Every structure is written in C-alpha cells, then in structure tokens.
1. With distance in nm of label points 7 Å out along Cα→Cβ at positions 238 and 326 coming out at 4.6, pick the structure among P, Q it was computed from.
2. Quick check on the output: 34.5, 120 is Rg and Dmax of the Cα atoms in Å, derived from one of P, Q. Which one produced it?
3. Out of P, Q, which structure matches 0.45 when FRET efficiency 1/(1 + (r/R0)^6) of positions 318 and 390 (r between Cβ atoms, R0 = 25 Å, to 0.05) is calculated?
4. Quick one: relative contact order in percent (Cα under 8 Å, 6 or more apart) came out at 10 when computed from one of P, Q, so which one is it?
5. State the single structure among P, Q that was used to calculate mean count of other Cβ atoms within 10 Å over residues 166-173, giving 14.6.
6. On FRET efficiency 1/(1 + (r/R0)^6) of positions 102 and 254 (r between Cβ atoms, R0 = 25 Å, to 0.05), which of the structures labelled P, Q is highest?
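Read the figures in this text as sums done on the coordinates, not as results from a lab. Since the structure is predicted, the reported quantities are computational estimates derived from the model, not experimental observations. Cβ atoms are built from the backbone, for glycine too; each structure is taken alone.
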Structure P
Amino acid sequence: MLWLALRRAAGPWPEALVWWALQFTPRVARLEEALVLELAASLRLFGGRAHLQQRLLAELQDLVGVGQASLAWAPNSRAALLLARAATPGELAEAAAGNLAAQLDALPLSVLGSAQEHLPLLHGLGCRRLGDLRRLPRAALVRRVGVAPLRELDAALGQGAEAHDWCQAPEHFEAKRELPQRCEQAQALLQAAEPLLQAACLWLSARHAGAAELQFGWQFDAMRARDLGPGGQIRLAASAPHRRLRSWQRLLAEHLQRLSLPAPVSDLWLRIEHAEPLAEASASLLSAGAEAQRADGESLDELLARLSVRLGKEQVRQARPVSDHRPECQQRWQPWQDAPRPSAAQNRPEAPAQWPQPSWLLNPPQPLRALGEQPLYQGPLTLLAGPQRIEAGWWDTEAPACSRDYYLAHSARAGLLWLFRERRAARGEAAWFLHGMFA
C-alpha cells in the first residue's frame, strides 16, 4: 500500500477539496486535520508516481496557493500524517518501507497528536523525538501518559490495523454563498461566483462526470422594493457535458454583461440538475507544452455557446440532418442551443450506388431549355443515367410535395450535372431543371 497525506497550513480541508482528491482514488479519508489518500492502485492510471506527484503539486498550488500544503508519502496513513506534520508547508516528505522506523525516530515529539498534552512531562523525561519515546519502558510510560501515544506510534510503524471512514461526494450538487457586502453591479458577481463554479467542477471531478447545464441564481437584499421578487436566475448551457472551470466562467461572464440588477444582491447559489458520466480523453502524444497550449484555448463549441448568449440564440444556427428523400429538405436550420447533441448516427435515405450525391444544390432549381427531348446547358447535355424517381412530401405542411424524375447528365463545359423533370408540370412550363452540380 502507498499512502499520501495532505496537510494544509490553514487548518482542515474544505469539502470541495475533498471532492478534488476523490478524482484520483475512491480511498480518501479525513485523518485529524489532514487528508490521506491510498494511491497504490492509481499510479498506473495517472502515469506513474512521479507524474501523479507533479500533477498533485500543480493543482494544489492553484487551489490553496503556493506553499500552503505539505505532502508526505508513506506505507501507511498514520506515518504519512506524522511526516506531513514535520514537513515545512510547500515541502514533500517521503518514507520508504525498509527505512520507516529510522525516519520516524528522527521526527520531533510534537508531531504525535495524542502526546500534545503530555509534552512538558515527556520533555522533563528527556524525550525530544519519537525515537526517545520508543526507548522508554512501555509499562511505566503507559502509567504516566496513557496508552494513546503508544498506539498512535505503533500504527505509524505499521504494527496496528488501520480503519478509515471513506469520504464520498454527495449525489447532488447545490452550493450557496453569502456575499461579504451587497453587490449592485451584475458584472461584479462573476468574481463572487468563482468559488461556486470551482466547487461544482471539483464535485464533477469526484463523480467522474460532466454537466451540460448549470443553474446560477441570486437573492436580493432584504431591503429591496416590495414589487420585486426574492431574486433571479440564469441558465448556463454548454454544447456537451464537461467540467472545465474556465469555460463556465466565460459563459457566465457573457450572461452577466447582458444583465441589469434591479436591487442589490446578498446571496448567490449554484445548482447542477443533471450530471452525466464523462469518458476521459486519451493522452496526447504531443509535448507537454503543446498540450498545455491547446487545452488553454477556447473550443468551437465554447465559442458558439458564448455567441448564442451575446447575439441571441436565433442568430447562431446550425443545420440539422433530416430523414427526407427530397434533396432540398434533407437539412433544416435551427438555433444552435436547441439542436440535439450528437449521439447515435441518424438514419438518412440511401441513394443507389450509381447515383452519387451532388456537392452543390441550386436553390431554387434553374429551368433549362431543351431541343426536343435533349436538355441544354452551355450546350447539349448527355444523359448518363436515369430516371430516379423521388415522390415525397405529401405529408409536409412546411415544404411543397414533389414528384420528380432525376437524371445524371454530362456537360462538355460544366462536367457532371444533376437534372430532374417535374412529372406534374403543366403544359408550357419548363420540362427540365438543373438542381445540382459536382465539385
């Protein structure tokens, strides 16, 4: 077994940082003022001990600040805690299984939590380090200080069984924050909301999940006007489930720039209605610098989400494929935010193998002249294949029904063309139409 103890200089670990630790291993426990993680089974998943250690140090610096936490590796959790207490904040200590007793003997007696109230007595007996305590007669020592210090020391030496109450992330996420002072500008809420967004992303990391939507809200001050409601809320919608803090910050900033507060805000809240399991991406073969630069940029989906908020969702649209035999009806445009998320492949009508689909459709189709039964377009056209009959759309109220015979034609100057004849054309109307071209 391989244990890592994390100890903060500022005291016990907040709940959100416990969620952060759960992304590395499910075996996370609170041990007095520290967090202990059993990581033996996680080393291979995170690229080995050195890589995992580097990632832990980097993320801890972002979460709690540089030099605010001490880390220690040991074969058991109690030994890791004692080493972390002796280490300077920002420092990393390590104890090997074969040399554990010697390293613990050199630690000051103050790292033993159960011996704190007996330190004056032990110092009077000449005990300054754990090794001094171990050399005293056990029976006489128990009569003076009790059994707790010796049990704690035995556990650190691996001579006693360990039992932990494992931490777990809650099933649902909802967090609130009272502002230190009333806020009257909507843009100023972004900085106040950052701890809530960070906690949400850490909770998603612990659940190995992502969210496609967050509900962010605020509560007005109690001295607000009577005709105002208790507060308001906005919906942060992403293109796909994720847990990237910077992306949520950008999206919230766009919403707040369009928001005007009718009264001062006293409290904020954030809620995740639905979280989805998130598959981890494969590691990149690129160098660390190139990977960091790529991860720091904004993806196309994130940009479209922000533009939908800034310009209005009706101004950012995308084509959605539709199962329809009519070529001009095989896609429909709708707001990007309302488009269904990619899932299983959608069924589309299949054309015969001898009928390649054109790369460019003319809208509307261009009428052609004809010389008898031969269509003309920059000269006479040679019919290569056809007819392929498409008769559909009688059920559709938004687009007219069609009854056409399609032909594949060749032009000496324009190349391959896609023509059709309207089977229900009235006498005197154009018999041939050019509907598509090939690149």
Structure Q
Amino acid sequence: MAAHTGAGNTDDMADGTAEGRPDGAARRDDAVRAAVERGLVSPAAPLVGLLDTVGIRASAAALRAAFDAVAAPGTAVLHAFAVKATPLVPVLRLLHREGIGMEVASPGELALARAAGVPPARTVLDSPAKTPSELREALALGIAVNADNPQELTRLDALVRSTSTRSPLGLRVNPQIGGGSIGALSTATATSKFGVALRDEGAREWVVRAYLDRPWLTRLHTHSGSQGMPLELMARGVAEVYGLAEEINGRAGHRRVDTLDIGGGLPVNFGSDAHTPTYGEYARLLAATVPGLFDGRYGLVTEFGRSLLAKHGTVLARVEYAKSAGGRAIAVTHAGVQVATRTVYAPRSWPLRVAAYDAGGRPRTGPDVVQDVAGPACFAGDLLAEGRSMPSLGQGDHAAVLDTGAYYFAHHYGYNSLARPGVYGFGPDGAGGVRFAVVRTAQTPDEIVAESGGAHVEALTWR
C-alpha cells in the first residue's frame, strides 16, 4: 500500500489539503525524518509513538464547529473526550486547552483527567461497574455520573439522601437498535452489557417512573456509535433516546430531563489519509433525523474518542531484519502485538496502513513488493500487515504504522514483557522545522521488573 492515499474531503475535515495532498501527511513525513535525524528512533530506541499536535487541535476545532453550526445559539454543549482512547496526561491537557472535557470510566482515568487539570464540571463518569467508593468520590467532586442499571441507581438513591452534591446525574439506556460490523464494539445490540435495555418487557415504563420519582435525575445517556457502525444507525439510537426524554418530560409536566448525553463512536477511515466521515456530516445528519435535539431545550454532551486522535498518531518502528520465507519478503520490526493488539488478533476488523521510509526517514520509493511486516513477539501471527504491496523495506529502514493515535501506543499489551515505547508530540518550531516534546518516556527493564513483582522476589519461597 502506498504511504499516502486519498486527497481527503474538503467539506469540514479536521485537516486541510495542500496541492491535493492532506497536510497531515506532509507533517508526518517531516516528523518521521526529524525523528530519525535526532535519534528519537534509533538502533537503541527502535520503536516510538508520534502525535501530531496541529492535527489534534484541528480535530477539536472541527468537532466544536460542527455542533455549533446546527445547535441553537446558547445551547450548552460539552464535548467530553473518551479518555480510554488515549490515556496520556499531556494529550488530555492539550484537549482541555482546546475546549474539550473528559469522559472517564475508571478511577485511573479520573486520576489522569484530574492530573491534566480538567475541572470536575467538565468531567463525566461512565462505567458499567462503578463501586460505591467511585460513586462517592464523583459526587463529592461534583462530577457528572451516568448510572448504568437499576442496582446502581439504588446506590445513588442512598448517596443522594446522605450527601450534598452538585453532580448532574443521569441514566444510561440501550435503545437496542442493533450492531455494526464489529460485534465486540457494538453497544446497542439486544443483549449489550451497557445500560438499561429499553425494549425489554417493562423497561421503558420503569425508566420513565425512575425519573418521575427522582427530581435529581436530570440527564439521559446513550452510546450507540462505534467503529463499524453506520451513521444512520447511530442517529437512530439518538432519536430513540430523544423520544424517551420527550416522553419523560411530557409525563412530568415540566422539563425533568434537561441534558442528553449522546455518546460518541464516530467511525474512522483507516483506508486513507482522508478524514471521513466528518463531524459536520454527523451533526447535520442528527439535525435532520432529530430536529428537536438542537433547538436549545436540551443541553448536549458528546463522548468522542477515536475520531479525535486516530488520524494524528504514528507508530514508527525500525526494521531490525529483512528476510524471506516461502518466497515472501518479511520485514521484522519492533512494532507488533504489544502496540497493535487488535490489529494482530483481528486483522480483518482492524487493518492498518503501513508506510515505508528509508534509513534516513525519507519516504521509500521504488516498485512495490509483496511483503509481510512482522512484530517482535514470539508467535507466528504477530503481523501488522500480511501480503502487503509496498516499497521494499530493508534492514535499517523504518515502517510507519498510520492512524494509530487512539487505542494503539497508549494501550500496551505486555506480551513477552516488551517495553512500552516512548511517545512524542510534534509540531512546528516556528522556523520551518519540527519541534518535539516528550509525552511519555519509554519503559525501562527496571520498570518492567518492578511492576512484575521485583520487590517481592522471595514472596513464594516459604516451606
């Protein structure tokens, strides 16, 4: 596959184009070359993650502009980044500075958001398994909470009676509209583990009664989007929840539900540099499908993750060896299952583009060769790309794994005790060059030993 394909959609992309080529691709080329020249990737450090800060800012701006374009003036909109997509404190800080809040789903993610300086009023807690202590902490801080099920709502009943809180509280419902092409990510199927299953017998009436009985329950939440989910089906899920909010408010005789949390899950195009679908396309589809959503009567919360970061990340790996087997060329790199777990185990659902760069960090040229790009882990299936046509990768060259800004270098899989790579953000230095900043330092062997019980070496030697 060629290093750069697709001119992109100029409609409302998060990235512009220059001479028919996405600006992000040109920035990536510059960053790869600079990373090689400055030794960020080298024989001693053969794997790094790179994040395009210009692209991240552009995505945040595109998201805000898309919803501003369809919402009534004065509508309260909180775009909360799904921290699970890229749980790196400097990234969260950058997004916070760009007007994005945080959606967290664990004590660890909440700690990351707080470390990034994100205020409680711009934080939303979602999780299907919140403990009593998590709920108490959220209510004490004033963080918005979406309860997942009736038992959690019962816990909130007790906490609300005993605690004074500023937290906006809501309930997550599953509209049961069906799944997309990736079953493991589909959250709105008939048997999804998330939320109250709205079409189950008696469930809708139970939800309505729950709101009528609880004046403090003011938000309604759903999340039907995911990679592989058609936009029309996502919009249908939002429409179902909007209709439920209207029913609750109608029966209450006033606006009991004042905010709709519509989740995220905008799919990402992993086939080219084009930013499709766009936030603008989705916002306009929502406005056409659910006109009342944007008329100003409801505050809105979104929870996008992958779509904000994926296109702006690159995993850059040095080719350690180039070999062949059965007539197939194989480039053995240091990027494999530990950074691209989903791609290695489910390549049809999670294919990634790989761009070829030479030893100096310049785009590889020459005829395409059918080859595999392999990782370092000790099993045969550790392949990032299999039978891929691309310029031949030789020893000392570099393989750039594209569109990996979300769910890749931030979610490490400890196979073979392979170290977490360092991550660097890059942007213009003001003099026509590239500036780098450390986002996360590479994991050391000592740190691997420490987290693997190194301090307790004699723990199991008793007789």
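1. That value comes from structure Q.
2. Label of the originating structure: P.
3. P
4. It was calculated from structure P.
5. Clearly, the read-out refers to P.
6. Q
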